[in-house]
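Listed after this line are the structures, all set down as structure tokens.
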Structure P
């Protein structure tokens with residue numbers, strides 16, 4: 001009996017336990033959104049979703065650029081594709097109450113009813129081909145990357161020019177931003193940048209004094225219309241560092257500060273030296289800017305960290321004071337060895353390129369002693385030219401001897417003196433003669449020879465700058481290399497027009 005009674009009691013107790021209520025709302029399909037619009041989960045849900053995503057993928061995506069600019073990106077042209085399998089699975093999961101999508105939606109809103117849970121937002125299943133979008137981003141990178149610019153002084157207005165923050169387009173981060181925007185169904189994506197902070201800020205330049213000229217040098221340039229492009233390049237290159245402040249111990253890197261000499265940076269075609277020959281090239285004239293600055297730095301007593309002579313002597317500057325530069329391989333660098341900041345100043349006007357090193361006080365007397373040790377003869381090369389009548393000879397390039405040069409710099413400050421020794425070698429430049437092979441009459445062609453004169457150089461040159469010396473003191477000894485006709489006397493080919 002007890003067993004029966006107990007069994008009955010248990011049965012009665014079981015019947016008294018209420019059954020957990022069923023949430024009928026969870027049984028119904030939830031509200032679903034795709035691309036910001038409701039997506040009815042009926043028999044046409046998958047097709048409707050595909051059409052909606054296809055419409056979105058056909059519209060341009062706007063890339064947000066700096067300074068409020070924008071670039072429109074056509075998804076179809078950069079490898080954006082619809083992941084149809086993934087899209088169909090998303091729709092099935094939205095219908096299936098046991099799917100991870102629905103369970104995750106309920107867990108994220110535990111304790112809330114359907115109205116409070118809101119709609120399930122489906123991601124947009126678009127895939128981006130990074131290799132296809134890469135060329136677009138690299139073109140934008142070339143356009144938008146900006147080198148940082150140090151704060152400097154405007155010497156004419158006596159004002160501080162603020163620094164410019166540099167920026168570098170981050171291609172990998174930009175690809176991620178675009179993919180993220182596509183997945184979210186956004187209409188815009190931000191292009192990612194890394195900022196590059198300049199070394200010198202305006203705050204660091206306050207209180208700098210630059211009333212004294214520590215060293216200066218100048219070179220002539222051609223002001224005629226035929227040299228207009230070269231003059232433009234001179235001014236452009238000099239403007240890149242005019243007013244540049246060089247702190248104690250800091251090194252000035254010409255190629256880094258002036259930057260590439262190409263059309264993208266505004267340079268024009270002018271005469272340059274290439275393997276000893278004068279030819280047309282982008283940025284012609286930049287070497288005169290660096291050479292003039294080298295002369296000023298030399299007589300200011302700054303450390304010459306890196307400097308190379310030309311492959312032929314230049315007409316605008318004495319041997320031993322030139323400084324050739326080629327971006328990015330051949331550089332010119334100087335270091336401020338003073339205990340105070342110095343300011344670089346270079347101008348191009350009235351037929352002179354003038355460079356100065358400015359500071360608070362001039363205490364050093366600097367002397368250059370340059371001697372030619374030997375000269376190397378040049379050869380004459382004939383080049384057939386069918387644009388000239390048969391037998392006509394025209395001087396295309398006058399030969400220039402090579403030189404071995406020794407130079408000294410003596411820096412005196414009070415009772416202290418430093419003597420430095422350098423050696424430069426300038427290879428000979430071939431004399432080039434164009435020899436006619438054409439069949440036109442000789443009187444129909446006007447021949448024009450290279451206008452450069454025979455190269456003359458002082459065998460000994462002594463120049464001094466320093467406190468109390470208003471103009472550079474110069475002593476010259478022409479010697480055998482400084483007299484007209486010396487190359488012919490030395491047995492080198494000497495050009496004379498017979499006609």
Structure Q
């Protein structure tokens with residue numbers, strides 16, 4: 001048994017943590033660290049796609065800087081084309097010579113012209129450049145069973161058929177491997193305002209004709225609940241649980257309300273506290289939806305897919321309200337770290353999650369402005385946390401100090417621990433308290449520690465952010481507050497910080 005003491009001179013009492021390094025069973029699916037990119041605002045156009053003739057360095061029209069940054073965080077999957085846009089997207093409009101592709105109005109997001117220059121081939125080229133798995137959302141809201149069936153065939157069939165031959169005509173001889181398919185998006189809302197019973201029948205209909213071709217095995221994801229709509233999960237699991245491999249869940253952290261969601265950068269501590277309080281609700285949501293799923297699927301065959309999550313604020317002043325462009329502060333990094341720790345903790349049921357959205361939209365990991373590109377504080381959390389991908393979740397017992405605002409209180413510290421294939425132990429810690437450092441008394445059982453190193457993300461103020469004028473104001477630095485001597489580990493966990501420790 002190795003006793004590790006994490007502490008500081010702070011007057012705070014010690015948080016108490018036990019990590020059982022020899023008892024891990026569940027694997028943290030790498031797909032928990034997935035992302036989401038919709039035809040919305042400047043996510044696709046200007047975010048990924050600039051066209052082959054652009055002066056911005058690109059490969060077949062796709063920005064090189066964005067691709068490299070996403071590769072650096074080991075992006076495991078990318079969800080596309082939506083979102084609400086998916087249920088008005090007709091995939092055949094986005095194939096063939098670009099000059100012949102029809103234009104449409106993006107009725108959901110800003111009323112702008114969508115010219116379909118970024119379609120199936122471009123998206124799958126992007127995924128190949130990234131070395132990531134595609135996750136395609138099919139059109140149930142305004143599409144047909146035949147349309148989705150033919151899309152699967154077009155992409156994945158290697159035989160003789162009209163769709164496979166059309167793919168070859170359009171320049172792709174070999175089929176792609178596309179495992180993840182969403183059958184509709186937010187069918188309870190923008191995807192059709194359906195009842196769960198009606199959608200259950202539709203799902204089974206669509207899923208029947210979304211076929212496996214060759215050795216490409218589909219992982220079909222049914223549209224799941226909006227936040228705490230537990231009846232939706234109950235109905236879907238009862239009526240269609242046997243026909244699905246995944247069931248989605250959407251939940252956004254909104255500090256105020258949907259009419260006035262609050263500013264991304266101009267907020268006080270009370271609003272900050274409320275943001276963290278609301279993001280912690282994700283744990284309760286997953287627990288309750290999982291309990292319903294357990295009754296119908298005790299072997300946990302069906303994954304819970306949190307394929308839209310993140311912060312949602314008012315758009316930046318002077319920008320198109322339909323483009324959902326917002327800045328990204330240290331507060332967002334705290335939110336991201338807490339959510340990823342929650343997903344890790346539920347890795348027996350949560351098999352994928354997708355942050356909304358990758359570039360220039362909502363809680364983006366990158367922002368672009370013509371040839372410029374910056375990495376947000378949220379990006380750096382994914383950079384720190386990539387060590388958990390496909391690692392073994394280590395059981396923990398943790399009692400946290402409280403962070404208080406008036407008569408309300410929440411846990412000050414969030415934690416997750418895993419062991420990778422090389423035996424390295426990684427601990428990710430979030431101190432949500434913006435005022436006080438935290439010390440943690442930790443007992444690490446079943447391992448021998450010889451050395452430790454770490455990285456930290458923090459800044460002077462909770463609303464600090466990276467701008468094109470100061471693109472590196474909030475970034476990861478080496479963590480100097482940890483030392484190991486005689487099997488004792490001493491760490492100061494600063495206020496408003498995210499820390500990753502690696503122990504060997």
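Readers should treat all values here as calculations from the given coordinates under stated rules, not as data from a laboratory. Here the structure is a predicted model, which is why all the values come from computation and not from measurement. Cβ atoms are built from the backbone, for glycine too; each structure is taken alone.
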For structures P, Q, which has the highest computed value of Kirkwood radius over Cα pairs in Å, for residues 151-294 alone? P
Any idea which of P, Q comes out highest on distance in nm of label points 7 Å out along Cα→Cβ at positions 71 and 455? P
If relative contact order in percent (Cα under 8 Å, 6 or more apart) is calculated from each of P, Q, which structure is the one that comes out at 23? Q
Candidates P, Q; mean projected area of the Cα convex hull in nm² computed = 23.2; producing structure is Q
If distance in nm of label points 7 Å out along Cα→Cβ at positions 31 and 199 is calculated from each of P, Q, which structure is the one that comes out at 1.9? Q
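If Cα extents along the principal axes in Å, for residues 79-134 alone comes out at 46, 20, 15 when worked out from the coordinates, which of P, Q was used?
Working: P: 46, 20, 15; Q: 33, 25, 15.
Traced to structure P.
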